[in-house]
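Some structures to go through are shown next.
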Structure P
């Protein structure tokens, strides 16, 4: 009977089914029934079952209720739909809800039937999660050395070993103030890069934004904070803002540079990080600073850069328009001649 299998074919429903049966009946005047059924890939048993249902005019039923009396009634399907989409039961899993419906005497159907109906009718359960609005703009400093971010990240070498990256970034200028590459995880490395960054301090007491972790909360860091050089603030705990500014810089460093190279040793990673930090600080303009680099923002030496870039853009637009006006083609020449 494999020639008549409809396991992979979409079965017609309602009026489509009756149209197919009428077409088969008309074809039987010229061909044997078995040949017609073979052409339409319909088994004789299914054909005769459909023929017995032909008298049923209930188009909303997938099969005749009289010949398939065990199928759910329209009221039962409606009750399942009401329970599935109800706000009152949104905390109840679908399988548990099927059993709960039996306990409260509403619908007696298996969980698999519920799952099938939900899937076929594409009912959506009211389970949308409600999240608090994320801040659109992170914490922002008004001057250099007002807020620092410190963090540690990890990079894997080709042999599977780990290399630890430590860095301090200035919030106002996005300048990397200090960094370190280490072969082993050492919580004291945080103190080392903070002391290196503090060498450029003239006055003020930067607020150090940190994540929770032993590299930021240990005896050495506590001693440094106790000296009065910095104030330490735990991100998303003591303030609502996160430490995402330096975390986003880690992503750029890794995906735009480190992962494009062969990371085979600690020395290689250190050389690559040194190159990118120099590029980031001195050469690559930041979109938030209208073309200024982090060094120019940190040291206040790039105030004329936005104006000069705007003047250069105007000059380039005028030159572009003038160059395009001088270019002509045969169609343009014909138009010019006709106008003259």
Structure Q
């Protein structure tokens, strides 16, 4: 009786057959078994067509479909199909490594299969008729250093204090969100208050803002960067005429002669400019405050300061009163 072959192409030798060649044939059979349980092959896919993978009886060299791991390659411009023989029951680990973002179907020659719509791996089996995808019956568990899954969400590190609900991560019990430095030795932490009357979300700006700006909220949790208008930015001593900038303060030294400080053009309500008699010489060499087309104290005239050690702040109101002194 002559030898026969099973669905994997392993030669089933009859009693009394193949005298003197059993060793060679047995080694070939062992190679076929190894290919079926541990074999890997990279297979180029026919663009827009069908790539038929085969199993040859008694051979490993032309039996791509026998390998358990098959990597699909090639640049595709349209949907493509890869087939394996019918009536072969086995496992497959298939990687779609094709480019072009085209759907690749992995199926039996006459049956149905599984679609790859993106690159990646799938764990598949052939039942002899169709190709089926294997999915885990339940998510994997883990230790205290692994992600753990449960019906209420995903808890990390074995603790319910850090829970993933599919969209958000919640840190419970007033825990910190810690951002470590490059060494991992120190961190910056963000923490919720002890209690809040209602949950809220802060939404950060889409851009980084400009230097010296601050974050403000619109009352609904939407943050934005704005210029910091609070306080006074004091400047180095002024000894010659200059134009003031809103939000700045000036030490003015008139020891060598009178000085004119011109107020900012096109001011806005709340803009402030401060000044101080640096050397106590305003009574000898006056400070003139140029109005720059705006009123000062409701008058369309420049202001002369002639009081020794004078110090004051002007704040802009509107087009009628213009700049007002905060003290007299």
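Read the figures in this text as sums done on the coordinates, not as results from a lab. Everything numeric in this text was worked out from a predicted model, so none of it was measured.
Details
- For 7 (relative contact order in percent (Cα under 8 Å, 6 or more apart), calculated) the corresponding structure among P, Q: Q
- Read-out helix-only ellipticity at 222 nm (-39500 (n - 2.57) for each DSSP H run of 4 or more, over all residues; to 500), computed value -13500, structure in P, Q: P
- Structures P, Q were shown, and Rg and Dmax of the Cα atoms in Å at 40.8, 131 was computed from Q.
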